[in-house]
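Throughout, read-outs are computed from the coordinates displayed, never taken from laboratory work. Quick caveat, the model's predicted, so the values are computed rather than measured. Cβ atoms are built from the backbone, for glycine too; each structure is taken alone.
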Structure I
Amino acid sequence: MQFSVRASLEQFTLAHPGGEGQLKISVAAPAVEPPNAGVPVLYVVDGDFLFGIAAEIARVLSSVAGFPACYVVGIGYDAAYLDFLKLRTADLSPPISVTALEELGALGTMIGGDHNGGADAFLAFLVDTLRPEIATRYPLTVGGERVLFGHSLGGLFSAHALLTRPETFSAFLTSSPSLWWDSFSIFGRMPAFQKRLRALPVPPRVFVDVGAREQDPPKSVPPELGMTLEEAQAQIRASRMVDAAKEFADALSAAGVADLRHIAFAEDDHVSVAPGAILHGLRFALGHEK
C-alpha cells in the first residue's frame, strides 16, 4: 500500500450560516484506501487549531494500528487569532444571560462574549449544509458513522448538540467542555434530553474527557489575554472544569446514555489534553477503545 509521512489535505469554503463571511473547510482522506463505502467521518470544530492534529492521529491509527479508515473534516475561519476567538464564541455558544456574561469579566471581553448564541444555527449548518457537501465530494462517506469532536468551547458545543439533537451524530466527543458557560445552565437541559434519548432507535456513544490539572490555579498569565493573575485564578475556580466534567458524565449516565466513557487525563491541563482526547475519543467512537 502507499504510505505518506503526512495526512492529505483538501480545502474549500462555504458561506457562513450567519450570512457574512465564509468558513474554511479542511478535509483529510484516509491514509489507506477503504475496502468499502460507508467510511466514517470525524467532524472537528475549531479546525484552525485542531484539524491538523486530528488528521495526523487518524492517519497513524489507520495506517499503523489496523484502525478503520476515516475522513477528518475541520471547520475553521482562517482568521487572525484574536478574531478567531470571537468568531468561535459566536458560533459555538448557546445564548448567555447578561448577568452571566458580566460575571466573566475580562475573559468575556477577550473571547467576544457579547456576540453569542449561534450554536443552534452552527449545528444546523453542519447537518444540513456541510454533511451533504461532504457526501457529494466524498461519496465513500455515504452511510458511514458521523462523529463530532469539540474541545473547550467546542466541547460545550458538542455537549449542546448532544442534548438538543442527539440523533445528528453517532458519537459525540466532548473534550474539556466549557460547561461553566451561562452559569452551568446546560445541566438544566437534562430532562428534555432524557426524553429525546428514549425516542432514538440507536442512541449515540458519548466520550467526556478533561485534563486532571485543569483546576490547578495558574501561576502566570500571558499579557495578551488582558487578565490579571487574580482574575485568571478566580475564573479557574469558578469554572470547576474537572468536577463539572465528572458531574456531566454522571448526569448523562443517569439520563440513560449507556455507551459512555469519562476520562480525566492525569498529567494534562486544558491545552495539552486535546491530542489525547482526539486519540482516545476516536478509538472509543469507532469501537476500538481497547
Structure II
Amino acid sequence: MTRPRLSLLRAASRLAAFAAATAGVLLAFAAPANAAAPTGRYVALGDSYTSAPLVPTQVDLNCLRSNRNYPSLVAAAGSSAFADVSCSGATTEDILVGGSGALGISLPPQLNAITPDTSLVTVQIGGNDIGFSGIISDCAEASLSSPLGSPCKNRYTAGGVDQLQARIAATAPKVTAVLQAVRRAAPGARVVVLGYPAILPDSGYGCWPVVPIAYQDVPYLRGVQKSLNTMLANTAAANNASYADVYAPSVGHDTCRSSSTRWVEGLVPQNAAAPFHPNARGEQGMANALLANLNS
C-alpha cells in the first residue's frame, strides 16, 4: 500500500520522516530462536506494507524500502541469496510490467528478480489495486463532518452496490496473474502470499479523532479489509501457493493502541513509519507470521 493523499496525512508523513531521520536509538528486532532459516534464493515482491516506508533504515529512497522490513528479517535467518524488490505504491501491474517509484525513477517488473533457481517467493499485493490511499483519504475527510455516522460506507455503497467489494473481486484475477507468472519464472519455488495486518480494531467503533474514521465506518472498513485478506487467501490456495495470515496475530496491535503496542501507525505516527503503515514492530510481527508459515 502507499501513503494516503489527504493533506493532513502528508503532514504526518513529514513528521514521521523527521522521526526516522533523527532517531538516536533503534530497536533491535531478531527472528525467533526456533525460526526456520529459508534456504536458497529468496525474492520478496510487494507494496509499501512490504517495503516499510520511513522505518529505519531506508536503503532505497525511490521505493521507500527499509532494511528492517519483514523480508530482510526473514532473510537474515539464513537465506543464501536475497532480492527485495518491494516498492511503495506498487500494484499487480508493477510486479508484471514495471512502473516507477516515489522519485519518479522507472523500475523494471518486480518479476524480473525471480530466477529459475529461486526457492522462495513472497508476495504481498492488492491494497493499491483496490485504492487503499484514496479510501483512507476519503473516509478520513468524510469523518470530519459526520464522526458518529457512516459517511464513508454511504459513499461506497450508494446505489446498492458496494464499490469496494467490487474492487476486491476485480483484483482477484490480477493476483492470479501474478502468482501464475511467479510459478512460470520459478517452477520449483515455494510461494507464500501474505495478507495485511489489522489497521482498525477487530471489534468496536475505533478511536475518532485519534484515528479519523467515523464510528459507524469502522465496522464497514474492517469488513473490507477482511474481505481483501480472504480473497488473497483463496487466490493463493487456487494457485498452488500458501497463505501467511498476518491479520490474526496483529489483533490488539491496531492503530488505536498505544505507541508501544501498535503494529500499524495512525494519522500522526508516534513511531517511525508512514501514516497507516506498519512500524518496525509490525514488520517484525509479519516476519514472525511468515516464519511460522515456513515452519508448517
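For mean count of other Cβ atoms within 10 Å over residues 77-84, the highest value in the series I, II is held by structure II.
Of the structures labelled I, II, one was used to calculate distance in nm of label points 7 Å out along Cα→Cβ at positions 189 and 245, giving 2.6. Name it. Answer for the origin of the read-out: II. Quick one: Cα extents along the principal axes in Å, for residues 141-204 alone came out at 38, 25, 11 when computed from one of I, II, so which one is it? It must be structure I, since only it matches. 4.7 is what came out when mean projected area of the Cα convex hull in nm², for residues 173-220 alone was calculated for one structure; which of I, II is it? Computed on structure I. Upon calculation of relative contact order in percent (Cα under 8 Å, 6 or more apart) from the atomic coordinates, which of the structures I, II produces 24? Going label by label, the one that fits is II. Kindly point out which one of I, II the value 0.7 was derived from, the read-out being distance in nm of label points 7 Å out along Cα→Cβ at positions 61 and 149. Answer by label: I.
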